Structure I
Amino acid sequence: ARLTKDLTKTEAEYAKLMAKLEKPGYVDRAPAHLVERDRAQQAELDARLGKLREQIARLG
């Protein structure tokens, strides 16, 4: 149950971040260091989602 809750929370964070990065003009107008930070966070969340899904698959 804990893994499922964490997965749901992480998916929501990922979706919010992706919406921000895909917004027209954000990458062009935002300061480069913020875009870099967001892309790094995207990579972290992507890796975390993969691990969570793998753990849930092993248990289920």
Structure II
Amino acid sequence: MIKKELLDILACPKCKGPVESDEEHSSLICRNCKLAYPVKDDIPIMLIDEATPLEEDN
């Protein structure tokens, strides 16, 4: 999905913290903000308005 080199430089646009890949849900996760940013066609959509709240089991 997302190359490790890209993942290492990406940050949550809300808190500027690290994000981690969630390949099962095609998203990038910010544990600090409890948000999931979608990944569409291998392109992360790092917009706060596009993020969805994390589900309790993540």
**Request:** Name the one structure among I, II that mean count of other Cβ atoms within 10 Å over residues 18-25 of 11.0 was derived from.
**Result:** I
**Item:** Which entry (I, II) yields the derived value 2.2 for distance in nm of label points 7 Å out along Cα→Cβ at positions 10 and 34
**Value:** II
**Fill in**
Computing helix-only ellipticity at 222 nm (-39500 (n - 2.57) for each DSSP H run of 4 or more, over all residues; to 500) for each of I, II, the value -30000 comes from structure I
**Asked** A value of 44, 15, 13 was computed for Cα extents along the principal axes in Å; which of I, II is the source structure?
**Response** I
**Prompt:** Thinking of I, II, which structure, once relative contact order in percent (Cα under 8 Å, 6 or more apart) is computed, gives back 24?
**Reply:** II
**Message:** For mean count of other Cβ atoms within 10 Å over residues 26-33, which structure out of I, II has the highest calculated value?
**Reply:** II
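Bear in mind these aren't lab numbers, they're just calculated from the coordinates by the rules spelled out. Given the structure is predicted, the values throughout are model-derived calculations rather than measurements. Cβ atoms are built from the backbone, for glycine too; each structure is taken alone.
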